[in-house]
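Got some structures for you, see below.
Just so you know, all these numbers are worked out from the coordinates, no wet-lab data involved. The shown structure was predicted, so the numbers you read here are calculated from the model rather than taken from an experiment. Cβ atoms are built from the backbone, for glycine too; each structure is taken alone.
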Structure P
Amino acid sequence: MAKDTSVYVSPLVERFATAEMARLWSADRKFSTWRRCWVALAEAERELGLNVTEEQIAEMRAHLDDIDYAAAEAYERKTRHDVMAHIHAFGDVAPLARPIIHLGATSCYVGDNTDLILIREGLDLLLAKAAAVLAKLRDFALAHRDLPTLGYTHFQPAQVVTVGKRACLWAQDLLLDVLELEAVRAGLRCRGVKGTTGTQASFMALFDNDAEKVRRLDRLVAEKLGFDSAFTITGQTYTRKVDTRVLNALAGIGESAHKFGTDMRLLQNMKEVEEPFESTQVGSSAMAYKRNPMRCERICALSRFLMVGPLHGGLTTAVQWFERTLDDSAIRRLSLPEAFLAADAVLNLWLNVMENPKVYPKVIEKHLWAELPFMATENILMACVRRGGDRQELHEVIRRHSQAAGARVKEEGADNDLLDRLAADPAIGMTRDEINGALNLREFVGRAPEQVVEFLEEEVAPVIARHGGGGVASDVRV
């Protein structure tokens, strides 16, 4: 079937997010979940003694997914109310149940409870994908835990690290995001059945002011919707601070992914590590030689979109006058689904990059040795002192040669000849071979290889195991 190209479609759905996440936030899932919420309410009300029949509930169950959108749209044009429109459309196909659909409830009963169900399922999808990314980062870090590379602070050469240790910095950020996602998911509660201002007055009327039955109704509906509990206190809606907390957790993914994507773009510029590049991939329409880091650029772009999401939550919560205003509705139709779609897309791209990154050890070694002579001067100084030299005099000799070698590199574009200069100076008293012998790269990386193993085994492995071992593949469509 040909795609309709005459209307705008969100790129998050069309190009970036996985089909699974897009289906979660679809109209089918939303409105079929509304109907499941109505069934749960009817079941609970029947179990607690209201005049709701099993035939009515069976009729509702038989029509959970066959939604007549044309009928619902016609009702909404008439009523200007989406929930009432779908109540009527549901009643059309379940006429026996029409009198008891939505009994005692307010619109937020289906709207808010459905949002919380979708948020919960969306978090589960993201946790599985994030664990898969962690598993790929773990594999990469272990494979390169011993490979020395030049470390940077201020993007200026600093001390030697390893490629694997650097990957653990990326993994640690994402690990913190996973822990936050887990905490947010664990804290989710059902809105439950609270009525128009959260007092449960309508349900007290239905149950002849039997407060205990109303409490049991709230708990029973929560259980039927898959929650351990419901909020004790709500206005017309659950507090929108829940949305802000969710959006903050998703923004954390963007924060971590942007750092990773930026590092990878810099590494690709230095030709040390590259994202995957297919044999038929085109980097530039004009420059045929280009190998642009388009996946990591896309990660950064979508991460920026994701990182501003919490503003929508905070600004919405702040203006919910008293028990509720409706200016939360339109923005939440955008902010929640789009944040989940963006987070899904970012993790999917991250996973795709880490499935087959290319590492160039020779280039890494070349860059390392261009700076290593300066870093090695302390080792050389200590070796000379152990041979009987004067530490202060040797320090001055090495300082002068270091300055001269640095000027040669910067002003003439020549190679760093510091080690040759030191070997030729009688004050140093070491041959070039002896100097090379003092430069054991393993000594320059400290405990980096051991840190990699400790971190991955003690902190990362349990998280990966909790979420299915990271067995999720990327689904990059473009």
Structure Q
Amino acid sequence: MRRIAYCSPVNPIASGISDYSEELIPYLGQYAELVVYVEDGVRPANAALRQSVDVRPISRYARDQRRRRYDATLYHMGNSAAHLAIWHTARHHPGVIVLHDFVLHHFMLQYLVTHQRTPAHYRALAQQRYGAAGARVAELMLHGRFTEAAFGMPFCDDVVAAAEGLVCHSRYVAQRVAALRPTLPLAVVPMGVPPAPAVDRTAARRALGLRDATLVLASFGHINPYKRTDVVLRALRTLLAEGRDVHYLLVGSISPHYDVRQAVARAGLRDHVTITGYVAHDAFATALAAADVCINLRHPTAGETSASLLRLLGAGKPTLVTATGAFTELPAAVAAQVDLDESELALVCEYCRMLADQPALARGMAAAARRHVAEAHTLPGAARAMMAFLAQRYGWEPPAPHRAAPLWSLDAGGSAPPAAPRPMPAEAAPSMLASHAAAAAAALGFSPDDAALRRVAAAVAALEGERQ
């Protein structure tokens, strides 16, 4: 049996990639012996993970590799501080990168400032790669101002250059990686998600204090300035002005760079919007069961494939997406595409009206969405495709499972009681706090070599992460 080192955030690190890995590992474990490497000091919250696989601190990886080489190493890379130690290891011990975001600019700022580099080094790199515009963006970001222009400066070149092979989840990212390094072995592996748990809609609404007749719109995932929330709030005001009974659920961690509560208050919509903050799986399932129409807009895009979107589609929810990036790869019947032009608001409003007023249309979209995820985004299929790429990259025999069943059961798809979300204040769920701390420290004159700064950065990085 092949031995694979698997380097990824896991819960309690609040990252969508933590959830992704904990759902994929049981199925990969059917094909190979896995050793899971996590951030030093992190004890996995998932008891099944602790009991089923060998979990080690990532600082042990180099020594373990010298003593007995792995057949392959998988490094999961995303645009958050949850990957600092992973990239630090991957730079010195190359393996296959699973690239969750094409844009790594925010992550690289944190890495360069917290790992023995100086702000001046980051500025110089930004200018070298992206010219005067890069230098301007670098200066803003060092002072905690995250601009849309940063999405046009992906800063992923070093990660792509270090990879022995690369896995991504969309053709959109694959094409951009291939442009950077045409000869890199590369595979598009579909992201897998478990079947949606069955939660009774009426009971879910009762748990959330919502009426059965209310049209419930919902957005899931990390709430930041790029999720087009202001557009949805404007659409909500339009629908309410038409006399419709509408409520909007915002479920996910909240960016410290976006005061969503103030935006809701400014729009006069406090009585028509519920903001939960980050919630656990059972509360996520409750909110999803209560929703009639899900809204998953975003611009600009970091090239991410949204696991939360796949969960919405897998649950059979009619969903609106922005016609950009990987989202344009969805089949036409699966989700409603919203253009990024002057028609955006009108399209959001009209799609909501149509789905509310034409139940047959909503049922058709729901069935197409559920079928698409069941056919193209299963966890067994994702694990099989991942192993097939590794076999091709390293010249192994074709993958065949050595175990008949996953390492543990995810208990997905069964009936689950409704669980109301427990609201979390915005300040308790930061997403890019490590970069704020580093930027503030740099502005105060701290050096990255200061032991106190390194301890603060490590503690913050261990707590920080973004839901995708």
Quiz item: -13000 is what came out when helix-only ellipticity at 222 nm (-39500 (n - 2.57) for each DSSP H run of 4 or more, over all residues; to 500) was calculated for one structure; which of P, Q is it?
Solution: Q
Quiz prompt | Parent structure of the calculated result 21, 17, 15, given that semi-axes √(5λ) of the Cα gyration tensor in Å, for residues 226-329 alone is the read-out and P, Q the choices | solution = Q
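From P, Q, which structure was distance in nm of label points 7 Å out along Cα→Cβ at positions 90 and 370 = 6.6 calculated on?
Value 6.6 for distance in nm of label points 7 Å out along Cα→Cβ at positions 90 and 370 corresponds to P out of P, Q.
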Quiz item: Of structures P, Q, which gives 4, 20, 31, 27, 15, 3, 0 when P(r) over Cα pairs in 10 Å bins from 0, in percent is computed from the coordinates?
Solution: Q
